[in-house]
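Coordinate-derived values only; no laboratory data. Here the structure is a predicted model, which is why all the values come from computation and not from measurement. Cβ atoms are built from the backbone, for glycine too; each structure is taken alone.
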Structure I
Amino acid sequence: MAMQVGMTLPIMEPDLDRRLLRTWVEAVDRGPYSSLAFGERMVFSNPDAMALMGACAAWTERVRLVTTIFIATLHSPVLLAKHIATADMLSNGRVTIGVGIGGREEDYAAVGADIALRKQAELARRVDTMRRVWAGEHVVPGVARAVGPAPVQAGGPPVLAGAMGPKAIAAASAWADGVCGMSFGPDVGEIERGFTLVRQCWADAGRPAPHCGTSLWFALGDNAREQMRTHLKRYFTWLPPGEVDAIAAHAGFAGSAAELKTLLRQIADTGADEVMLISTSSDPDQVDRVADLIG
């Protein structure tokens, strides 16, 4: 099967409103994108991921809705399972969730979550609870009733791990349906080596073949690198300015549409199932430009 291409909403940009978000969502739903994606962050101006998923379910008819990622260890697993099952119902079974433990302590502090629970083993336990909720099991002690609604997808939506390091990937092979990684470079060799490790870990665990997904920042046009630099300096609020400047000088794809098409072809050659493009501008024109590029 050919590699699919998803588009991430520009939720880290400063000029969002209902009109702009809906313009993006409906443009992505028109295709040829496989997925519409967005992630979660607390100490920032981005929209709440769960509320946004509900809006996207209402504004779309075709595209899959993917979180990259929910920081599952910030949430009650039962409440998160109920939220996700509701979104799956509203979208008629078009939800995929990526989950992880997050990399920012400030997000834990913002919601009063215990930073000591920022562990892969705790993430696995919470995913197990969510799947039990979706299966209709009685998860509330002393209460012989299930927490609904039931998701449209039998057994619940696919669950991907936002895992990139060897230890996190090995841990995720016990419970995830695959990975939704990130390539900062982007570096095709790094992506290929990561997918090789993912497939080996899933095989060693006796699991079905995993979904292999990655993502990358992109900017197109003559001012692409400056657009990338502006976006990343706004995004990396938890890093020292000098470190951010060093990252912004090289991270992400900044170039022409033809060069992006070549890069996507190279990533497809790694056997990737899907790549998510992360916009570094809120201009909806980017959705159409990339749509023309990928056909």
Structure II
Amino acid sequence: MAWRKLGRIFYSKGQRKFTASHASCPQAVHREGNIFRIWFAPRDARNRSYCAWLDIDIANLTKILRLGEQPALAPGGLSAFDEQGAMFSWFVAHAGESRIYYTGWNIGDTVPFRNAIGVAAASRDGDGFVRAAPGPVLDRSPWDPHFVGNPCVLVAAGAWHLWYLSGTAWTPGGDTAPARASYNIRHALSPDGLRWTPDPEPAIDFAHPGELAIARPSVRFAEGLFRMHYSWRGDGYGYRVGYAESSDGAHWRRADDEAGPEPAGEGWDSQMVAYPQVFEHDGQTYMLYCGNGFSAAGFGLAVLEN
């Protein structure tokens, strides 16, 4: 696939109290005409993640039309699974209801963090989102012994599908370096988007030499085929885009050579191309993606060249 980069759209630089840094996991949701709402995860000065949004005109990327004055969802209360961060991951609208699926963060002790997956629904007054439950909808389990996060949710082929990041191991750190996590992507099914049953085997597992992390699944479904973009990295190389296809959502064929744009020679996306999301509009296929520093450099847009 040949992608043409259209440039960086946004990076957090203190525009709001909750946008002190980073702009992770962007997702485009169509509003009207050429107007899209981009959901993303910024951080505040305490390094806590939020669920936030901004509006753009995809035909004119030179300015942000609107940046939300308040986050749609903020970190949770004392001892909550999302006390240190409510990191946006996926927006889904179904049967008249809008939901945000997100990664809840807790700071660790012997390891840097522990993650779980939460969900919030649009409030009845239309002002923000309200947690569907005080606890996570997916957490550590016999199948996911370390942590889970980065949910992508679709209602497709007659079922609720969830693809998510699953921690596979922690490697001890040194005197100055923290422990390092490895993770792949798993799949789960649900009758309602709240009660999830994971598959027994990973959906996307390690395949490249030195590969240690596969993150942020982004799945589309059309004409009986699931298409997933994700990011993967390993020892000595940063995130780049991966691609896979599946007929059932559970069993996938990796085809990373057909994936997406490569890191640039210099600039904001020279070290990594991370956390992609692919969408169609007006006969074109676009990809949102993050740049250096795990989105510290913000996110940009690329278009598929036919």
Structure III
Amino acid sequence: MNKGILLAFLTAIISGFSIFINQYGVLIINPYVFTGLKNIVVAVLICGLLLIVKDWRLLKNLSKKYWLLLIAIGLIGGSVPFLLFFKGLSLTTSAQGSFIHKTMFIYVMIFAMLFLKEKISKKLLFGGLILLLGNAFLLKFIPHSLGKGDLFVLIATLFWAVENIISKHTLKELPSRIVIWGRMFFGSIFILIFLALTHQINLITTLSANQISWVLITGIILFGYVMTWYSGLKYLPVSLATTILLLGAPITTLLTFIDKGAISFKEIFGIGLSLVGISLIFGLKYIAERLRRIIYVRT
């Protein structure tokens, strides 16, 4: 299997698991503080990784152009959209907010065609739309209106779409670890500035041991997410990579089923549509061959 595709699938798995875990953590911590501290955890981990692999030397030799790109990635991807997204979720339903976020692959496709000159195949476009429809069934949601909260989520999604285009461009010249560092380090700084300006930064000192443990757990999961995502994005068209991310919802549904022991017909149908969508993108022959190889290796 292509290295980039494998990493994108791993990201989707981590994403599905992360959504399942975060729904518990965000209930007991201020969402802005929760997001900021998770980013800081990842920033610390990636800084440690750069020290271990001695990538700090690359930072010393970066031109002004790449410093500006890294700062832009931190602002557009690692801070502003997170704040907008959580504010939006407080004003709309989780299902509506999640569905709007799932439309990101559409904007990425448009931006990728315009700025990266990527060619979007019909099977990728239709496969992605079927995956999106599957997500609608999994979320038990039918779009019907666009309120203030939905608008915040939509703007955040557009920010992330733009950031993915900038990141893909930057990854052509820089290692994925440096791009991840830029996103999480500068993103953390911008979020801390926001918390200070809104007089919420003092909430960090009031966290209990239980809340801190949730921050650490979800921060480590986020670290795995960004490591697999940006490493895979380096080898894949960004339009394909973001479409594969739509598989996160079926994974969350399966984890919820394992946890609660119940699954609805709509969710089963949504998982079925997701399988149809991914089969359309890669082809049944390709998927069957990959499964055969996995089974052969295990036996």
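Points to keep in mind about this one:
- Given 12.9 for mean count of other Cβ atoms within 10 Å over residues 193-200, calculated: source structure among I, II, III: III
- Parent structure of the calculated result 22, given that percent of Cα pairs over 31 Å apart is the read-out and I, II, III the choices: II
- When relative contact order in percent (Cα under 8 Å, 6 or more apart) is computed for each of I, II, III, the one that comes out at 16 is II.
- Answer label among I, II, III for the case where helix-only ellipticity at 222 nm (-39500 (n - 2.57) for each DSSP H run of 4 or more, over all residues; to 500), calculated from the coordinates, equals -25500: III
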